[in-house]
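Below, each structure is written out as structure tokens.
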Structure 1
């Protein structure tokens, strides 16, 4: 056992133990660590957004080449961004509604094409599979299962006709495919969380306490 002498590792270890203390019960130490985590994360993303978005896309073009390439038009998003802070003032908070309305109107319109191409079209493309793959029985079976699961799941969400008879049986099969999909997604999420837990335990045992020698 060789305790670390790095103050940064000690701080990280104590904060990790503070978060783990919630396993016993909710306590002031856990709340302190939680609030510290949220505050540091918020501060980090504010600084990251400033240096990666605001500064290169707004401030540098305005203060270096104001008249070039119509950079003066950037004054419009600058004004809209400033109006968002009017929510901190009760008498002028209505001004922020202009910026929020523009964001809610423009952002979905810009993103819908990206999501449509990146998700919807690609998912359709991924289901256009050959029903028979010569020399590969496993892939052939997998393609049939994928296409059958897609069709039965879509039928389950077809509510224009009552699910009875063959339609009802097909829709019930689609429910089974959905259950398998949700179960696999949940299992993947649990595995990811367990991986994070293992990482923190390894940090405590190796980097902080020195029990493990990797």
Structure 2
């Protein structure tokens, strides 16, 4: 089994991410590939091409602003070995209100004369066991290359943003259109690296 560990990133990677990456327990044959650029969807689409053209079976997506456990790949591998096509972990948003970046629903409001997108995060506390979601962020996701091919064959570039949504939920829309289910493992401990600003009180 050959896995592409796909990492879209900007000019730098935080130390905490690199520490997690270096400690990751590798399962089977794997290749790390970084795609650098300011357009995340373009980086993801380039990584998709590498996965489909390079003889890979699976893709482990890791965003460069994530912290993840050593056994992440092994856990996700087990789910795909059992027949699932796409699994993710739940992590926190980086702006208030802090919510899981996994969604029980998303779409467009039908009460407005124009398309207004909405997302409904999964309620906390998260379920104790693995559960299905409507969509997810791609901070830590594993999927089959067969799913990538089906999405590519039907829609073209898998991660090109749909109107109103980022590249991650746009892919989720397309994945479900080709018959995939998206599953979340709430037991994976993920951290979302961010920046906070601290100021003295102004008098």
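Every number in this text was worked out from the coordinates using simple rules, so none of it is lab data. Keep in mind that what you see is a predicted model, and the values were worked out from it rather than measured. Cβ atoms are built from the backbone, for glycine too; each structure is taken alone.
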Computed 1.4 for distance in nm of label points 7 Å out along Cα→Cβ at positions 83 and 179 - originating structure among 1, 2: 2
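Work out which structure the value -21000 belongs to, where helix-only ellipticity at 222 nm (-39500 (n - 2.57) for each DSSP H run of 4 or more, over all residues; to 500) was derived from one of 1, 2.
Corresponding structure: 1.
With FRET efficiency 1/(1 + (r/R0)^6) of positions 43 and 91 (r between Cβ atoms, R0 = 30 Å, to 0.05) as the yardstick, tell me which of 1, 2 scores highest.
When FRET efficiency 1/(1 + (r/R0)^6) of positions 43 and 91 (r between Cβ atoms, R0 = 30 Å, to 0.05) is computed for each of 1, 2, structure 2 gives the biggest number.
Comparing structures 1, 2 by Cα Rg over 2.2 N^0.38 Å, which one has the largest value? Write down the numbers at each step before the final one.
Details: 1: 1.60; 2: 1.03.
Once Cα Rg over 2.2 N^0.38 Å is tallied for 1, 2, the winner is 1.
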Among 1, 2, structure where relative contact order in percent (Cα under 8 Å, 6 or more apart) as derived comes to 26: 2
Which of 1, 2 leads on distance in nm of label points 7 Å out along Cα→Cβ at positions 107 and 131, largest value: 1
If FRET efficiency 1/(1 + (r/R0)^6) of positions 19 and 123 (r between Cβ atoms, R0 = 41 Å, to 0.05) is computed and equals 0.85, the structure in 1, 2: 2
Distance in nm of label points 7 Å out along Cα→Cβ at positions 115 and 187 - highest-scoring structure of 1, 2: 2
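Comparing mean count of other Cβ atoms within 10 Å over residues 3-10 across 1, 2, which structure shows the greatest value? Don't jump to the answer; show the numbers that get you there.
On the way: 1: 11.2; 2: 21.2.
Ranking 1, 2 on mean count of other Cβ atoms within 10 Å over residues 3-10, first place is 2.
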